[in-house]
Structure I
Amino acid sequence: MKGEQYIIDQINPQESWRIFRIMAEFVDGIETLSSLEPAVTIFGSARSKPGDKYYTMAEELGGMLAKEGFAVITGGGPGIMEAANKGAKEAGGQSVGLNIVLPFEQKLNPYANVHINFRYFFVRKVMFVKYALSYVIFPGGFGTLDELFEALTLIQTDKLKPFPVILIGSHYWSGFLNWINDTMLKEEMISPEDRWIYTIVDTPRDAVEIIKNSKV
């Protein structure tokens, strides 16, 4: 009894109210995104600049997807996210930015014509995967890898219906893929079939063809 009372005494009343903020973010996300066209989620570095190779490719991909009738979802920030949103918006498509409030680096780009601000990463992640029929992963850092491994793990463990996970840029991802094949697989940390969860391509056109074929 004393132990139970101690736990009760240690509970911060603000913690329980946080549950309602989390619920509110889920409700806002579902209400905003439930009417989307079939969507593709695009990830990549926030540090990519206009004119960079992958920025240009992401902009091209966003436009191509919009013209094929797909909504484009990104993290709403700068870099690759901005490029994909820009391409989709300028092609007349639904350009979605799911922004995360951070103390640095991230702020909503001006090309998202549908946007939501999130405080909680995990709520935002649910929205990414819930409304996507494919993930396209451009070169990026820790955040990009986090989203990539989230999708791979959910598919590997049958918590998510398999969908295309497409890596763009064979040169950038070569070390990662070598590590998977030469270390993880060799030491039996994954199964051989796990390598087929993802596909690597070098052009936006190749990515679009995979996505279109997967929808059939």
Structure II
Amino acid sequence: MRVQPERFVLSENPVKMLILVSGNGSNLQALIDAEKQGVFEGAGTITGVLSDRPCAYGLERARLAGIPVYIELPAKSGTEPSLSDRILDLAVKNHVGLIILAGFLSLLRGDLIKVYAGKIINLHPSLLPKFGGKGMMGEAVHQAVLAAGETESGCTVHLVDSGIDTGTILIQRKVPVLPSDSSRSLADRIHHAEHIAIVEAAVMMIRR
């Protein structure tokens, strides 16, 4: 399916959110908990969780919450529709108005970025533009922060564009980097900030 952006109305009330995960899904859990607690005030609802990894624990979090789950693996050949195209088809079919990357490791490209321009957000574990770009994900980010001798780090929620971690910044939350930090201890501290920032960003987007 190919979608013409000008012929597709993304906005619905409440805004339907599709959450993309690749791993544990703790930020997904923060969004699930926020919806249950009424933080979205009925303006947004999580209608699906998609992973590019079939064993991602985030899928189990979604199942436990009664949220439909989808598994879409990266394309194995040039003749197979790309992962981004399959996500686009799924999102359009389900009238998704907001896509949230909450620890999603595959890069999104092509028509998905065009059709959902301004409607895809990503959570990154550093204070962009520092420590972003190709290869900067997960523990590699925290190791780079420590190696650079930074005194603070944090997380960023930004709009997704055709670059890597280059979209407009929506929210940043800072945490200190301690002299005793390892990449694991720094990551744990940032995770707490991420759980707050991703919910703040979702609220911001669904109220637009």
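In this comparison of I, II, the computed figure 2.5 for distance in nm of label points 7 Å out along Cα→Cβ at positions 144 and 176 is attributed to II. From which structure (I, II) was helix-only ellipticity at 222 nm (-39500 (n - 2.57) for each DSSP H run of 4 or more, over all residues; to 500) calculated, if the value obtained is -15000? Matching structure: I. Could you tell me which structure in I, II was used to calculate Rg and Dmax of the Cα atoms in Å as 19.0, 65? Attributed to the structure labelled I.
Kindly point out which one of I, II the value 20.1 was derived from, the read-out being mean count of other Cβ atoms within 10 Å over residues 64-71. Only one of I, II returns 20.1 for mean count of other Cβ atoms within 10 Å over residues 64-71, namely I.
Bear in mind these aren't lab numbers, they're just calculated from the coordinates by the rules spelled out. Model, not experiment: these values are computed from the prediction. Cβ atoms are built from the backbone, for glycine too; each structure is taken alone.
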